[in-house]
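Coordinate-derived values only; no laboratory data. All values derive from a computational prediction rather than experimental measurement. Cβ atoms are built from the backbone, for glycine too; each structure is taken alone.
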Structure P
Amino acid sequence: MAWLVLVLSGLLEAVWATALGASDNFRKWRPTVVFFVALALSMVGLAWAMTSLPTGTAYAVWVGIGATLTVVWGFVTGKERATMARVGLLVLLVGSVIGLKAVS
């Protein structure tokens, strides 16, 4: 259960990071509200997962999921360029997250 909550919290990290970028320095209210709600839920989920999982592993997985999904969203929306190097590095990052789960 802790792993599921951790993965969902990582997904919410990508949501709040994207909303933060869209908030225009907190001038747009909708992305600002999404940012604060997703941030709170993401942190609560991470904190809860850390009660069962090692802190370093939980944090690395949380950041890895959030960072990967945020970059992929940038690719999808055209705000970031998908190069072979970037995609390859994201594959390594995802592989590292899977590896952390496998050895836990």
Structure Q
Amino acid sequence: MKADALRGHLDGLLLATLDGRQLHGYAIIEALQQRSGGAVDLPTGTVYPALRRLERAGYVRSEWSTVGGRQRRTYRLTESGAGTLDAERRAWREFTTAIGGVLGVAAAV
């Protein structure tokens, strides 16, 4: 699935991936791939700028750590980010219900 197809949903996907976890950037990319059955395969050039944008907005916080002698920036949700994720989830349920009704498909929640 291309990044363009996810336009408008990337923030929610990243926030959901970080829900209850602290991950470095590449681990976030891997988690997105795994949780989507390989359908979501985003390049680092899409994910890292989005993480920086989410951090500037106060939705995620990052910190540097050393793992195996390598510096890694890890990310985690802030309280504000958790609230935004809740709102994203509600909006997604409303969207899928509405579109499912038009297409004649039951929403899978």
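Here are the numbers for this structure:
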{"quantity": "Structures P, Q, by relative contact order in percent (Cα under 8 Å, 6 or more apart): label with the highest value", "calculated": "P"}
{"quantity": "Parent structure of the calculated result 0.90, given that FRET efficiency 1/(1 + (r/R0)^6) of positions 33 and 89 (r between Cβ atoms, R0 = 30 Å, to 0.05) is the read-out and P, Q the choices", "calculated": "Q"}
{"quantity": "Per FRET efficiency 1/(1 + (r/R0)^6) of positions 25 and 57 (r between Cβ atoms, R0 = 41 Å, to 0.05), the highest-valued of structures P, Q", "calculated": "Q"}
{"quantity": "Origin of the value -28500, where helix-only ellipticity at 222 nm (-39500 (n - 2.57) for each DSSP H run of 4 or more, over all residues; to 500) was derived from one of P, Q", "calculated": "P"}
